[in-house]
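So, here come the structures, one by one.
No lab work stands behind these numbers, since they all come straight from the coordinates. Just so we're clear, the structure is a prediction, and the values are computed from it rather than from any experiment. Cβ atoms are built from the backbone, for glycine too; each structure is taken alone.
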Structure P
Amino acid sequence: MSGSPSAGQSGSTLTELGDILQCRWENIQKARQTTETALNALSKIIEGKPGPDSSVIVHGSLARRECTQGSDLDWTLLFDGQADASIQQTFLAIKRSLGDPEIYSGLGLREPGREGTFGTLAFSQPMMQYIGGEEDSNSNTTRRVLLLLEALPVGERCDAFERVRSGILERYLDEDRGLLRTSLVEKHVRWVPLFLLNDFARYWRTMAVDFAYKQFDRGNQGYALHSIKLGLSRMLFASGLLACFWCDPAISRNENQEPKKQSLINCLGSFFDRTPLERLVLFFMVQISASDSGFLRKTATDLFRSYDAFIGLLDDPEKRKHLDELSPEDENADKLFIEARTMRRSFRLAVQDMFFGRRFTASRTQH
């Protein structure tokens, strides 16, 4: 399983799709450049601190390579080994290094969220063992799913990250007995890991429900901004569903794919090496290459245009502050919120069209 693609590789794929669609997404490209600056700085800060059984991982906009002014520095020290007192010392050393206020001011980042999911030490065993059941807490589910969908190791110590990700994927596939019994001659069977897909769906529902709880807990502070961000986070969920479908040669156009565990682990690992945005880029490039339809082009254009506008909004401190302070009572009369809500709706409809196609569009238009 290879490491994450460089920004140059990811950026070139995005540029290729832009050339096909005759579009430019300047806000996304700017965010990628900002991310590279931040990642390089963070790599130097933690250099020499993680051991062979640990990896420093970033999540959120840094992992998506969509860093803007005011992004959170969501990080985790992932440990995969025999625990002793030394790992706590390593964690505290990294926490002190990443807790320097000058880092946040210099990079334009904010501290991890107050929920306590990030900026912590995470152990591999609960993520791999507790999939479902009472022991699979919200925090454990979040760490596991984001390790697949939205995680990027920082620095040279990537071994622990790659081992744990591979182990989690193996656990999902081991429990998916119907998938692994699929015969090569059963062409009508879809090679989709349903156990993994269901956990992605469960995580998305958890995000939606927890959003309401967090807003209640915060007295609706920042509701306007957070509701827009939640709507655009469909990118993460969509990329997870797409990863499951990508195991099927009918979708990925990979004629060499086999319904065998290691082959599927390699397929998923390679797909997760890409950012959520790049997974969607790859889907559109493959599908447009196979069937260059106007519908696919329009769907891709609408999706990336709205997402680019969203990134531009987040990178504007005044607009971000305005939405963060906007009261729910004033939303419907606020021009900026209406603009942001239009972005959110355009993105949502494009994602739906990506999965459901023309028939869904026609039905939606009629109703």
Structure Q
Amino acid sequence: MSVYKRGNYYWMRFSFDGRNIQRTTHLTDRKAAVDYESVFRTRLIKEGVGILDAERIPTFTDFSKRLLADISLRKKDKPRTVRFYAFHLDVLSGFEPIGSARLDHITESVIARFVAYRSDLPIRKKSKAKMSAGNVNRSLATLRLALRTAHEWRLINRIPKIRLLKGERKRTFTLDYETEASYLAACPPLLHDAALLMLDAGLRAGETIGLRWVDIHPQPLSAARYLHVRSGKSANAARHIPLTKRVHAMLEGRCNKLSGSAHIFPGKTPNAPVLVTSLDHMHRAARKTLNLGPEFVLHSLRHTYGTRLGTCGTDAFTILRLMGHANISTSQRYIHPSQQNLDSSMQRMETTAEKARKALKPVAAD
């Protein structure tokens, strides 16, 4: 029998789609348990052929609240990430055809309408410039995450295809050594020291302000040879990075000036680091002083570090370890082999092969 009593409650047991289903109904009345088992089987059949109960599927706006609560829990140590998703979930909910739609009604055509609507908006009030492809793509990436999560939570049985816009501007600005010297000279002391870490250690801005004195190893500071990044944007963010001479000298200087704070870059209160937005404001002022364009953002300092590693012949796997990239494809962007390097690599391979062949014993003829 598929319904039987165990203890105080009736249980159900049956096979479905090659699986053995056995669980309690939490009911003490047999007739009610039989009805429950029938409804449960029907639900499994519907889900198996792609039919879900409409009342179980929330609107995007309602679901976004659950999703943001989950993100806030999982990313509680990354408030900027939480704010990012909160902003773009609001953007998506604000578009009525998505916000008020049930999740299973968000189709490719609805997404195309959102792309057209979002792309036509001004980037800010009273501006003639339209939203960039990058801005639209961040919202689309958030929508993709939301629908994939809904699928994992078995709220929908199909994820619509979401194609990102082409033409997204990539940040390629790097500093040459002459401009670097001018920039550092124009920086206030706090930005100057933070910029050195991004230029010589490839730290992200968030990683820079998160550094503590205990992250400099080994102690005492005079013997320190590397710094430890505890966590960051990617799973590979935790890493050890050797100190350059000028970063070592900068750290010793800050240590002599500062006292009573665990942070290398304390904010207005010793127990909290300076805000990234504060660094960004200082950076914009220095950039304006030097009459440099808006493509020179704070992240360009880290990009300069990666580019210099690649120019010096550093392999992609080493760049990944030093910069904490999420995957090797990101690291490979910094490698641009010259024809001379290609030729010398082939020459080394040929020389090694010739030596190996000469060392072989002659094969005796039959």
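Tell me which of P, Q gives 21 when you compute relative contact order in percent (Cα under 8 Å, 6 or more apart). Answer for the origin of the read-out: P.
For helix-only ellipticity at 222 nm (-39500 (n - 2.57) for each DSSP H run of 4 or more, over all residues; to 500), the calculated result is -16000, so let me know which of P, Q that is. Each step should come with its number before you reach the end.
Numbers: P: -20500; Q: -16000.
Structure Q accounts for this read-out.
In this comparison of P, Q, the computed figure 17, 37, 30, 14, 2 for P(r) over Cα pairs in 10 Å bins from 0, in percent, for residues 141-212 alone is attributed to P.
For distance in nm of label points 7 Å out along Cα→Cβ at positions 85 and 245, which of the structures P, Q scores highest? Walk me through the numbers on the way to the answer.
Details: P: 5.4; Q: 4.6.
With respect to distance in nm of label points 7 Å out along Cα→Cβ at positions 85 and 245, the highest-scoring structure among P, Q is P.
The maximum of distance in nm of label points 7 Å out along Cα→Cβ at positions 13 and 125 over structures P, Q, that is, the highest value, falls on Q.
Which structure, out of P, Q, was semi-axes √(5λ) of the Cα gyration tensor in Å, for residues 21-100 alone derived from, given a value of 37, 18, 10?
Among P, Q, the structure yielding 37, 18, 10 for semi-axes √(5λ) of the Cα gyration tensor in Å, for residues 21-100 alone is Q.
Computing Kirkwood radius over Cα pairs in Å, for residues 205-324 alone gives 15.9 for which of P, Q? This figure was derived from Q. Which of P, Q yields 5, 23, 33, 27, 10, 2, 0 for P(r) over Cα pairs in 10 Å bins from 0, in percent, as computed? Answer by label: P.
Suppose you compute mean projected area of the Cα convex hull in nm², for residues 229-276 alone for every structure in P, Q: which one lands on 4.3? Value 4.3 for mean projected area of the Cα convex hull in nm², for residues 229-276 alone corresponds to Q out of P, Q.
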